[in-house]
Structure I
Amino acid sequence: MATQFDQIVPWGRSYNEYCLMFSLSGQDLSGGVLDCGGGPASFTAELSACGHRAVSVDPVYAYSGSEIRARFEAEVESMMSQVRATPDDWTWSYHRDPDHLLANRRAALERFLADYERGLRDCRYVVGELPSLPFPSGSFRLAVCSHLLFLWSALLSESFHIESLRELCRVAHEVRVFPLLTLLVLVATELGLGTCWIGWIRPRVIAKIVGWPASIKPVVVITVGYADDAGTGMPPASRRKPLAELVRWL
């Protein structure tokens, strides 16, 4: 997949955000971490400063720091205008408001740029992109990929996603992708599939049905399939008392 510089939106996130997105622990960070498609995120810079082995791979690293900064400035107003126009579409917990979001994005960019030139020399920032990565098999204990796979399903094909996930599994012993579940539902809907999010599950039973190893702990299940238009697959309606027997209007 050839990526053009004018198609890139350099919108990076911080180490703390990565820890929340991917539920990272100290053990996860040992043995080498690959950030795939991180762009100007400060994750690799901050992780390296703590003595961990971290590598980022992204096509944007073919460009200089000044070019990446200029591209950020060219896109930031458009990005923030969309956010400010739809405040109710965002969860303001980690970021208090749009201004706080922008401040954090700029802080991540500055920390990334401060490490960028040295990181290029030390091979901490590597030019590359999915679905073919320039690393030997098993190079990392963990690979993370945020806001790329499934987020751009309207532009990236199903085969691209499959090849990319296989490639990430080739270069790392464990792969974590974010976001995933919510976007899976949206993609399924676009394909005419019905879904059901099930949060109350028996993990051991699910693992046995699917054949997962004991190390995998499912926390939610999404069923996907074609709806039964005839309605024969629907459960019978529950027997409830009429509303008039339960409610008295005064």
Structure II
Amino acid sequence: MRVITWNMGLADRAHRFVETHAAAWRYLLGLDPDLAFLQESFPPDWVVDEGTVVRDPFRKWGSLIFSPTLAIEHFALPGESPLSSLPNYLAFADVPLPDGMHALAASIHAPPRRAEGDILGGHDPGKLRRSVEGPKYNDAIFAGLAPLVDGRRFILAGDWNTARRQGTQRDSRAGEEFFARVREAGWHDCVWSKHPNEIRTWFGPGRLQQDDYVFCDRSLGESVDDVFVAEDAATEQDLSDHAPLIVGFGVG
């Protein structure tokens, strides 16, 4: 089963990737995904003939889950979930896996700014934060997802807007703390399990190299057999400032 996560760049302030968005979708189909987790995307009308799309009814761009091969369905969040306060940035689906089991899938786009309000879900901001800047959206999303996926098979993929290496010692410590929380929660980092260093998925400005990740439960993590980045989508085709991150699962 091939899983792809890709921020397709429609929210770029200069609107650089609007005219090439349909070409980006064709490029995605050429990668033969079974399950695609997309952010800053808007499916062209013809995509309905290529597979199933699960998304909120956004008008310009948002997060979605797409599958040409699997009968995915919308997953309804529990009414009390703080994640429901972040529409368009998150998409959830129930996924029938090739081995006959089901998994909860979430396409994640964590805005790179401080989290406030309902998304905190009543958590103490002081305990969520990893730096003096306060809790970020990725902290709040993690806190909301942890109880939701507990005891389930799951795949959580997208643009998390954090990294282990962030250019300064202070920022890198904050990044490392995020991934320590991931490990403590029992989540499997599909890239880190195959590569002892970050692999580049971000080709825009700044010091981050990788801010796109695929996390899953430990059982699915044992089946990860391949991880790579389709860099040419960003470096040669100029379809987005992110490149697709591709993870192969040997299930089914």
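Every read-out reported here was derived from the displayed coordinates using simple, explicitly stated rules and does not represent laboratory data. No experiment lies behind these values; they were computed from the predicted model shown. Cβ atoms are built from the backbone, for glycine too; each structure is taken alone.
Assign the value 122, calculated as volume of the Cα convex hull per residue in Å³, to the correct structure from I, II. List each step's numbers first, then the result.
On the way: I: 204; II: 122.
Value 122 for volume of the Cα convex hull per residue in Å³ corresponds to II out of I, II.
Using the calculated result -5500 for helix-only ellipticity at 222 nm (-39500 (n - 2.57) for each DSSP H run of 4 or more, over all residues; to 500), pick out the matching structure from I, II. Please report the intermediate quantities before stating the final value.
Numbers: I: -12000; II: -5500.
Computed on structure II.
Work out mean count of other Cβ atoms within 10 Å over residues 56-63 for each of structures I, II, then name the structure with the largest result.
Working: I: 20.6; II: 15.5.
Going through I, II one by one, mean count of other Cβ atoms within 10 Å over residues 56-63 peaks for structure I.
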